[in-house]
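Next come the structures, one after another.
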Structure I
Amino acid sequence: MEEFTISQEGKDFLLEVARESIESFLKDGSKKNIKTNDAQLNALAAVFVTLKKNNNLRGCIGTTVACEPLYKAVAQMAVSAAIEDSRFNEVSLEELNDIKIEISVLSPLTRVEGAEKIRQNVDGVMVKKGNRSGLFLPQVWQQLPSKEEFLGELCYQKAGIESDAWKDEKTELYTFSVVSFEEK
């Protein structure tokens, strides 16, 4: 994924897909019928869509499994981020103009044996213990720059497990990289 890139035209198209999909759904509950012949945008991809309002998180939903073409995954995750993130009320059509959209396309997850293998300020991380799991995109390092704090919050806040579970050998740690871009 390090070598994976998306053209500026592709990024612009995906951001437009995200915004139009949210707008269409908020207006009348419909899905926007979007198509593209671009091979890169039709490749299967795991993606997260993040919504920010006044630089504050307003919604973030995604998937770690690549099971849909990138442009379709963006459309679906954008609507989900707007209406299904349980941490927030649904986005209203009136506030959509105040929301900035960010898209993160994920590389496949790679299991690592221990926190020392996690590249601070670089890797996204997923933690899994039993049937509980949580994920932080690499962008979260900006708010939680210490590896211990990052992993502790990931375990506690996102996975709902004890904050030091990342030290337990029964806890699985996975890393990934992203191609991330946002509206201007």
Structure II
Amino acid sequence: MATLASLTGLRESELLALQWGDFDFERKTISVKRGVYHGKMREPKTEKSARELPLHLAVERAVCGLPKRSEYVFASPQGGVYEPSSVVRRIFKPTAKDLGLPPVTWRSFRRSAESAMHNAGVPLKAQQEILGHTEVNTTLIYAETNETGKREAVEELGKLIFPKFSQDATPVACG
């Protein structure tokens, strides 16, 4: 689940509703066709939420190693779908604690996927389509920059406003 959530940015409702038939291993794609809300299968959240995503090799390997107990990829022991809060409580929180990480939620994976794409310079339209957002502004809400991104932005700003200083690499001694 964590591999798939990390490399797709899927909503928990979409991830838990995935069926084996949603994976096309020849075309290397995942089709998002449904979501599970309060234990019931429904249409995806929005029209843009119904989408086809490229299948990353790490996801393919993780999924192919799972047992096929049900039509659902992440079937509960009873064959149905997991309750999202149960996964957080029983799997994510204890695992994060054991690894010395801050608490992990479903949103953590989605936010991390978006922030990684954002910081890597993935086109915003591609980010929006991968996450299945109707509005591009929603995609930006998930994006968090890193120190490298901020430093590069300040350097670019400096080149634009003070090009002379940007060419001078002489260290400054202060203090």
Structure III
Amino acid sequence: MPASDTLSGLYAQWERWAVDVAESHSAYLPLVRFRSSQPRTSWVTALLAVLDSAALFQALSPQSIPVPARHCLRAGHLCFRRIAQAMRLDVSDDPRPDDPIVLSYEEFLDAVTYLDEVGFPIDRDPVEAWPHFRGWRINYEQAAYALAFALDAVPARWSGPRRHHPAVISPPRPSA
């Protein structure tokens, strides 16, 4: 089964979830601070990971990305921005596609290497894909990082600095 078939339903669920959370959490801000009952989990880092997966998919394999992934990207970045603005965090309303991002090209290349190793279909050369990935990530990185810092969310790779957690995060190791 192609990755796009498997991920289509996942992205559709996260799109609906992001829309619901944007509405509830921006209207009733105390919800933002509720933590999961599961250790080492955070709604902020979870949504950020899903958005990054969709942005990587869009950048590396634009012909096979499922339509719900694009909708998920839009709903997710609007969720982050709406909640960050409700919390009065300093985030841009309309970032420019050429604005800088914190995530480095080297970190992006590490992800591309990993995706290639696990057989993910890559249609674009990483050099060509990087501006596309940046163009998507610029929409949500600033708001996601601001929320993660303000809420001291559980740290994860690609999720920005925290007040009370170390800057170095060990890479995830998938189980067999």
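We did not get these values from a lab; they are worked out from the coordinates using the rules stated. If you're wondering where the values come from, they're calculated on a predicted model, not measured in any experiment.
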Computed 117 for volume of the Cα convex hull per residue in Å³ - originating structure among I, II, III: I
Value -12000, calculated as helix-only ellipticity at 222 nm (-39500 (n - 2.57) for each DSSP H run of 4 or more, over all residues; to 500), assigned to which of I, II, III: II
